[in-house]
Structure P
Amino acid sequence: MADQLVPAELLEKADKILFVAHLALGDFTYMQNCFRAFAEAYPHIRMHLWVDEVRRTSDASQWEYLSKYSLYDWVKACGLFDKIYDKTYSPALYKQSISQAQQEQYPIVVSFAVLRRHLYAELARKLGHNGFVVGQKKRVRLLDIRKHLAYRKLDAHIPAYSTSDLNGRHISAIYAGWFEQLFGMAIPEAHRFPYIDIPQEWQRRAHEDLRRAGIPEGSKLVFLNAFSKSEERSWPLERMIELAQRMRERSAWKDAHFIINCVPEKMAQARHLFTDGAYGLHLFSADENFFQLPATLALCSLIVSVETAIMHLANAVHVPVVALMRQTSPEWEPIDAASSKVLRVRTRKGWVTEISVDDVLIGVE
């Protein structure tokens, strides 16, 4: 690809590269393939990763929670990165991380940030002061001088995409397209399917946790997730419990056990709604390590989830999923159409709460 954004001659002589992203689990589910393809195409280049914490705060009471972001477990275990900057959640640690990165004198810095792109253009240039810097860029109003000046710090840019110009592309195709624009490397569709290598210790732990919960070996398991970081993509936990109870009334699911995913801050609320273990309902939270989640998902017969990383991880562990989604992000549908049932809200800007228990019951049949 003659017009790739990062010059071929620079890639030939570079010994390392820094990727900057405000990664979520869903992003990495599909970007992991891209990073792996880069490692195969340029084995002489060591990859470093800056995971920027968009929730960065001066509130020290939040630092312990932010420092345990489950994504860190996955990116460290995947074996693709020689260095990971994962301490950007406090202003002081953020400044220290910048100083550490500057000492590396990166010849290439690439920012994939799609929020506040101009600020990440400035950060990328700060991290790679004398290097070749690429970032996301969006159209700017004529008099928005701050953003114009920020984008001038880039040596090249990746055009921002919008839902109006998707043309049916999945997010995995968009990410693969970025790497092709940047490095002239094509990632075939067959190589974009998500994967996850679950360590043996967490596979064993998943079986042990099920035994401790009183779930007999070989039981049919259904994983239910009502929680998303955004309210408009979440579903009431009460509805997930009702769904489980009504599924158990059907012959196909009468002996099933239902694993109810719960974020730590909602655990008290969940315990008020039902007794853990009663009627085949079991509370679950991946509170120790990220791999608790995919190891448990892999043991299930069905996963029902709102629009969050779990519905993508379901594809990665090859378990059928029923996904409850809004209409606003069609590029984020589960990639495996054959094993995924997508239930969409009926209105353009509607919330996932528009989907009823009856709608989901039809979806799981």
Structure Q
Amino acid sequence: MKILLAFSFIPIMLIGIYPIISFIRFKYFANPVAKSDKFIAPVSIIIACFNEEKYIRNKITSFLDNDEWIGGSEIIVVSAGSTDKTNSILSEFKSNPSINIIFSERQLAKIEAVNLAVDYAKHEFLVFSDCRQSMKKGSLKQLIKNFNDKNVGTVAAKLIDPDENKRQSFFRATINKLVYYDSQYSSGLNVYGALYAQRKSIFQKFPQEQLFDDLCVITTTLSQNMRLVQEPMAVIYDVNFQLYYQGERLERLTRGLLIFLTKHWSQIIKINKFDLFRLLVFKYAKLLLPFSFTIWIVYCLMWFYANISLKLITLLLLSLGILILIKQTRLLILLAFRINIYFILAIIKYFILKRQSPQWEKLKVSINVKH
């Protein structure tokens, strides 16, 4: 039991040490990107959609806005077998020479639709965007300015809660900070499919069985010795963290991570050893936390059973009461508990019940953005 207890601390230690190392590298060994406000170039904007009648018009018009549009650019939209009003809305844009619309009669997976769209792209800089999320004006141009640095292969946007004037979700704010720190030294390890840009010269087609594209983007960028950086001025708004990461979403997240780890290890190990270690800690260490917590709970129950006393019980209840009374602490504990429960259930479903499908349903939530 003591050996298991010792091993159970490893994920916590790795997750705890990572931010410290990241901050030290940023603070004392920074290698800032040679971003230039003067650098501008036409882009190919890639949008893959399936039954997006609620969002597709706003998404296209947001890119056509004067604050966003870069002269000479193109928008490539693949409607992946849509059956709602999406195709009708897209037909309204067919007269615009800067917009190329591709209608597929059969339903395509998102990754398949993206691969198809890239085949039609004319420009060196590709911009990938999902339909549902909105973005802050000027975000596209802010992304592209980073490509003034020849070592930058991919530029990711920062994702925040809908109301940027309110305190941001702890986990989301922490991830953004870590990715920014890493970006200022070498490369970040996070990409949101809602908005990111990549050089076409380093783009590699996504494997068909993948659930998400972000892990492929990260590994293909780093394996070609290019930098992946976050642009903090490029902002996308999404559902509040606590609303977004419900059970189904957490299960898909876990399944996507495990699909990539188990079926594409050959791609992962192409990156250098230090970045490989960082990637495993940043993306996968959290999946071990439920097992660590389970070991701690069992050990504590055994210890309390052997050392039970009225004073000990009183102290424990008093400590728990204090934590529960503090709202932020209470919410954080409940969120962490819920996340870890879903993590362990998803891992069991993946390895034991063989639920390894790359398919998923749309997230049924709406965004109320105030910015």
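Values quoted throughout were computed directly from the atomic coordinates according to the rules given, and no laboratory measurement underlies them. The model shown is predicted, which means the values in this text are computed figures rather than measured ones. Cβ atoms are built from the backbone, for glycine too; each structure is taken alone.
Tell me which of P, Q gives 15 when you compute relative contact order in percent (Cα under 8 Å, 6 or more apart).
Working through the options, I get structure P.
Where is FRET efficiency 1/(1 + (r/R0)^6) of positions 16 and 288 (r between Cβ atoms, R0 = 35 Å, to 0.05) largest, in which of P, Q?
Result for FRET efficiency 1/(1 + (r/R0)^6) of positions 16 and 288 (r between Cβ atoms, R0 = 35 Å, to 0.05) over P, Q: largest is Q.
Taking 12.3 as the value of Kirkwood radius over Cα pairs in Å, for residues 144-199 alone derived from one of the structures shown (P, Q), identify that structure.
Q
Taking mean count of other Cβ atoms within 10 Å over residues 24-31 as the criterion, which structure among P, Q has the greatest value?
Structure P comes out on top.
Thinking of P, Q, which structure, once helix-only ellipticity at 222 nm (-39500 (n - 2.57) for each DSSP H run of 4 or more, over all residues; to 500) is computed, gives back -10500?
Source structure: P.
Out of P, Q, which structure matches 0.05 when FRET efficiency 1/(1 + (r/R0)^6) of positions 64 and 296 (r between Cβ atoms, R0 = 35 Å, to 0.05) is calculated?
Q
With FRET efficiency 1/(1 + (r/R0)^6) of positions 104 and 216 (r between Cβ atoms, R0 = 30 Å, to 0.05) as the yardstick, tell me which of P, Q scores highest.
The structure with the largest value is Q.
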